[in-house]
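Structures given as structure tokens follow.
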Structure 1
Amino acid sequence: MEQSEITIAGDTPGVEWRLPVLRFRGDTETAPRVYLQAALHANELPGTAVLHFLCDRLRKAEAEGALAGDVTIVPQANPIGAAQAHFGEMQGRFDLASRTNFNRDFPLVTLAERNDLLAGLDRETAVKRLKRTLLHMALGAELVLDLHCDDESVQYAYIDEAFWPEAADLAAALSMQAVFLSDGESTAFEEAVGHAFKRQDGGQPAKVPGRLAVTVELRGRRDVHPETARADADGLFRFLAARGVVRGAGAQVPEFTGPAVPLDNIDMVRALEPGTVLFHRDIGDMVEAGELLATIITRPGLADGTYQIRTERAGLIATRTSDRFVRRGDDLMKIVCEDRIRTDRAPGTLED
């Protein structure tokens with residue numbers, strides 16, 4: 001394993017950021033190259049734990065001569081966000097200076113324009129340098145996984161429809177309960193990678209067998225446990241073996257049996273009134289239309305001081321907010337439905 005650091009100059013005197021990079025060298029030129037990163041949203045740490053245990057497996061494979069393809073790992077991809085704290089809580093999702101989501105505004109380039117990402121880097125802000133550096137590294141690989149997590153959540157992923165159903169092996173290897181098929185129309189990291197992959201020569205978007213760019217949602221933010229981290233690391237290792245990155249590691253991956261639906265099939269359940277929320281159903285539950293999901297106490301102590309939220313359609317509860325006080329319009333749940341339910345969604349991501 002090769003260990004290095006990328007130094008990113010800060011935007012004020014005397015400040016700089018260090019980005020650790022771990023590289024495992026394969027011995028087969030034709031094997032897929034892999035890039036994995038975690039904690040782009042700096043307060044989403046399940047992926048950092050998973051990559052810690054995956055590195056154990058990769059070191060062993062490298063020592064035994066079983067590693068065919070190169071693997072690059074950035075276990076904590078956002079030192080800038082990790083340093084942001086407000087009243088004792090890390091603020092790792094949005095850059096406090098620009099108010100921009102750390103997983104938005106990645107440059108959309110073709111694969112042939114990869115090296116342009118580093119041109120004039122010294123004239124960019126620290127956050128833009130970070131984003132361009134991460135994207136440049138990722139575009140040197142064929143298989144790119146960006147490890148995130150939701151608030152309270154089952155295991156699921158955002159996968160561009162251009163990479164489906166080829167990516168079903170990843171969903172199966174990680175025992176995902178659902179796959180959200182995205183349209184590839186945002187500036188999130190994974191979709192910027194997919195944008196370049198689908199436009200390798202600057203032409204029209206096209207399917208690209210053998211390439212993959214995925215956002216993996218490793219359950220919820222508090223699901224940082226040694227047992228699940230090791231299990232997910234084993235799942236990633238099985239996926240790498242199945243794709244020919246690792247040799248002789250039992251490459252059999254089961255069939256993915258969960259739902260894989262377009263983003264227009266995701267029912268975003270929102271709070272229509274502010275107050276204290278009492279959930280009646282949990283993540284992973286299958287619900288039918290009309291079931292009681294939550295009660296919001298809008299005026300505590302009054303006989304008519306509650307508001308009930310019921311399902312409009314049957315489906316799987318994939319995510320739930322961890323907040324127990326909600327504002328009007330806050331997201332409460334994502335429910336995976338069999339049929340299309342949205343006609344007004346703008347292209348791109350489900351949330352900011």
Structure 2
Amino acid sequence: MQKTLTAAGLAMVMLGAGAVPAVAASASRWRTSYISKDTGYDNFVLDSVAAVGKNDAWAVGWRDQGAATSGAVLHWNGAKWNEVKIPGSTGSLQVVGGSSPSNVWVLGLTAQGAGAAWHWNGKAWTSVSTGYRASGVAVLSANEALAVGGDESGKGTGLHWDGKKWRTVPMPLTAYRISAVSKNDAWAVGENTNNQPYAAHWNGAKWTAVKLPTVTVPRGSSGFANFTDVTAVSKNNVWAAGRFYSIAPGKPGHNRTLLMHWNGKKWSSAVGTHETYALNITSDGAGGIWYTTFYKSYVHRTKSGRATANAAPRPPGRNDIDIRDLDHVPGAGKVLAVGQVEPTSGDQSWDAIIQQYDH
């Protein structure tokens with residue numbers, strides 16, 4: 001399902017706020033920097049990536065080895081990726097975040113399915129029980145971190161690290177992803193109960209749901225809209241990305257990219273016209289954003305609003321690429337993306353892949 005986005009194919013239309021510049025195709029500076037060893041049998045997936053320094057990043061996920069599943073961790077030193085082991089992490093690892101090379105958190109599950117977190121202080125790993133299944137984490141300092149996720153019941157709960165313990169905090173609804181500017185300014189996103197996107201704000205003490213623009217379904221159609229990711233570039237520049245789907249009776253359904261922007265005072269909304277939707281989003285380090293689409297493309301939107309699309313490069317002999325997360329490298333003008341890549345012909349396993357944008 002590989003497609004290259006074109007300027008005509010991903011023109012954006014603001015809902016009640018004028019037009020957004022079309023997305024033009026661009027010569028890609030993205031390259032594949034890592035593929036896991038092809039064993040022919042074991043699936044290897046990377047779900048989360050966090051850059052904590054100019055030459056320091058972590059990627060986590062899981063690997064099927066026969067009937068067992070184990071967590072997987074990769075560390076980047078600015079030149080290459082090396083697999084490392086976290087003592088006691090025999091389950092799956094789901095998210096990673098950090099504020100510096102000596103303050104990194106990995107959240108996941110033990111082999112028994114219990115929620116746990118592992119902390120890297122720059123020299124060694126320590127573990128704590130959380131009883132929580134995390135899908136997103138924002139790490140601000142040694143004494144401040146937030147996580148979201150929970151379960152599929154819809155009961156809204158999050159986690160807060162105060163320097164001593166991970167504590168459960170109530171949320172209006174379940175959130176999927178999180179991004180923070182400061183300990184008093186964080187955003188979490190997901191799907192509301194009325195088929196509309198959902199966003200909540202953390203003020204340092206509690207989570208509060210915020211009012212968002214309504215995503216209008218065309219007359220005679222049904223559909224839904226949700227957020228899949230969020231990036232807080234600054235307190236006055238927050239972007240949420242996701243999916244808008246609509247279907248008319250007797251006709252094929254349509255997917256659209258959904259973007260919403262917080263300018264410090266209110267949220268505005270934009271819906272794309274191309275048959276795709278956004279999956280992951282991050283800052284570009286210069287006031288703009290990068291986001292991925294379902295059709296395996298990286299879209300860059302500059303601070304001024306100019307947008308260009310870059311097709312995800314396919315390694316020789318491979319077809320489908322499933323990008324699960326991306327993060328910008330602070331102070332380097334680089335972006336890292338992780339996920340999995342389709343096996344070679346006749347193979348039975350998918351392999352972990354990491355791609356990199358070099359400014």
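Derivation of every value follows stated rules applied to the coordinates shown; laboratory data play no part. Small disclaimer: the values here were computed from a predicted structure and weren't measured. Cβ atoms are built from the backbone, for glycine too; each structure is taken alone.
Can you rank 1, 2 by distance in nm of label points 7 Å out along Cα→Cβ at positions 104 and 280 and just name the one with the largest value? The partial results should precede the final answer.
Numbers: 1: 3.4; 2: 1.6.
The maximum falls on structure 1.
With distance in nm of label points 7 Å out along Cα→Cβ at positions 224 and 256 derived from the coordinates and found to be 2.7, which of 1, 2 does the value describe? Could the numbers behind the result be given before it?
Values: 1: 2.7; 2: 1.8.
Going label by label, the one that fits is 1.
From 1, 2, which structure was helix-only ellipticity at 222 nm (-39500 (n - 2.57) for each DSSP H run of 4 or more, over all residues; to 500) = 0 calculated on?
Numbers: 1: -6000; 2: 0.
Computed on structure 2.
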One of 1, 2 was used to calculate Cα extents along the principal axes in Å, for residues 160-303 alone, yielding 56, 33, 27; that structure is 2
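Computing Kirkwood radius over Cα pairs in Å for each of 1, 2, which one ends up highest?
On the way: 1: 21.2; 2: 20.6.
Once Kirkwood radius over Cα pairs in Å is worked out for each structure, 1 has the highest.
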